[in-house]
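Bear in mind that the values in this text are calculations on the coordinates, not laboratory data. It should be emphasised that the depicted structure is a prediction, and the values quoted were computed from it without experimental measurement. Cβ atoms are built from the backbone, for glycine too; each structure is taken alone.
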Structure I
Amino acid sequence: MQLIHKSFIFIFTLFLPLLACGKCIGDPNSIYPIRSVYVVPQLAPAQLYVRWAPVLEKVGYSAGICFDLIIVRTIPDFERELLDGKPNFAFMNPYHQVMAYQAKGYFPLLADGKNKLDGIIVVKKKSGIESIESLRGAKLAFPAPNAFGASLLVRATLAKQGIDIEPIYVNSHNNVYRSVIAGDVSAGGAVNNTLQREPPEVQDQVRVLFKTTSYVPHPFSVSPAISLQERQKVTQGFLELAKTAEGRRLLDGIQMPDPIVVNYARDYQPLEQLGLAKFVVKNAN
């Protein structure tokens, strides 16, 4: 069902020990305890590690903090860790931010100021599907039940239009695109930010059938247990990294090419009014 590039398999094998070892990323002489950073697994674990580790290395040295980068296997696994309050810092989807704020008091520090987040429905490029009405009764791939733009927004939109579909959850955005290309499903839910980061050979085989309203994208958020001083140092570390071309290149890899300071009340609390709670699947596998 899943088309996975051989290079990804190789990279995953190469980096698997690093994903599990809990090595210090950043300043090994930090006066603070090692701080965990959880990243929502939209993409393959090895791909996320390769993108996030260099960013945290530079931010860690700048802020005087040592990070432990933790990438769990699936988005539901990430949700359980987040709602248990385990991460010190976490990169999460916008509705995860709502859930985490309500459950444990996590609040956002930074998000990308360059690109808004659009939920999208993609189909195979040469398919005859021209409207979402054609998806009635069809199988649609989603990365996970509670992925914000890729799943919650898309499923809510289809439900409001009275379009019943059969959801298939395939663990990552990578797998959504490849399931569509393979013909295992008629369409798939994803977000613009992950499609833009797929290789050309994947982008060339799908087309965007539908796009949702745009929202403030994924925040990099913090536990309320972390001191104001540390939060400010980490925030400043990201902002300083964005001042160089190399830094912006690294930040683009983690979907934050132009980090800006965000806050819950202005940027994420409005999501509470979208009526998405009834589409949330708790304790998903």
Structure II
Amino acid sequence: MRRRAPDPADPADPGAPASRDRALADRDWTVPPAGSRAFRFPAPSGSLAAFAAGDPGHPRVVLLPGPTGSKEDFVLLAPLLADAGFLVESYDLAGQYESAAAGPVDGGPHEYSLFVADLIAFLESGSTPVHVLGYSFAGVVAELALAERPELFGSLVLLGVPPQPGQTFRGVRWIGPLSYVLQPRQIASLIVWGIVSNLNRVPPGRLALVRMRFAFTNRRSADEIVGLLMHVPDLRALLRQADVPLLVAVGHHDLWSTERHRAFATSIGAEFRVYPTGHSPC
């Protein structure tokens, strides 16, 4: 009989990502990847904090963090991609962490168009097409940018991205019923409370980062991003017709059920991967 190849997500396999992840020591998550370069990018919304790792002559990968997150969420992933022959770049979204001062120039609300314009400008600033990974809300931003400027994309990974349009919190495991009666700021408060209370039981170094960056993040931007997530555009037909490879990647204990993510991946013709983790597989 042919031996079954190990499942890359099988926790029983010592070479699987889950086993390798458990073997990682805690760290100071504010320290950028070794050999990376920090810089500020002049985006339409303002100055965005960013880093780059890898050879500038190599194909580009852009990793987009979600709200309440930052580029530091990719300090373990970026070196792997750089070693694989890519130039890896990431930046804090407008209003988040070290990009807290960036935002609507007219003082208006944070809109999808603001984040999409920033992403398109960032992609245009170097070689294209670019392999883009969008995490959570940033995945919706990446979908919108792909719809507007498909020639800038070499591929798109949607990591823990809301799998349904409209009021997407309705499908979230623990907040779904409340999302019909709570205002965006109240939902954002619950999310922030869950993070700082360490409901995910992350180690001390990681917890220090996720708590510390709330001292910088513009709370208004977080509230208004939650509001945007209550009105997610339906881009499934457009994504299904996109001429780039698509991957939907999620943790098996994500905010939304694996079944919802799988149905979303099928509806857009994307590959689908599930990893034994939560909302942040990276």
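General observations
- Parent structure of the calculated result 15.1, given that mean count of other Cβ atoms within 10 Å over residues 189-196 is the read-out and I, II the choices: II
- Ranked by relative contact order in percent (Cα under 8 Å, 6 or more apart), structures I, II are topped by I, which has the highest value.
- For -11000 (helix-only ellipticity at 222 nm (-39500 (n - 2.57) for each DSSP H run of 4 or more, over all residues; to 500), calculated) the corresponding structure among I, II: I
- Which of I, II yields 41, 34, 32 [Cα extents along the principal axes in Å, for residues 93-236 alone, calculated]: II
- Value 0.4, calculated as distance in nm of label points 7 Å out along Cα→Cβ at positions 45 and 141, assigned to which of I, II: II
- Value 23.0, calculated as mean count of other Cβ atoms within 10 Å over residues 117-124, assigned to which of I, II: I
- Highest-scoring label, criterion being mean count of other Cβ atoms within 10 Å over residues 157-164, among I, II: II
- When FRET efficiency 1/(1 + (r/R0)^6) of positions 125 and 261 (r between Cβ atoms, R0 = 35 Å, to 0.05) is calculated for each of structures I, II, structure II gives the greatest result.
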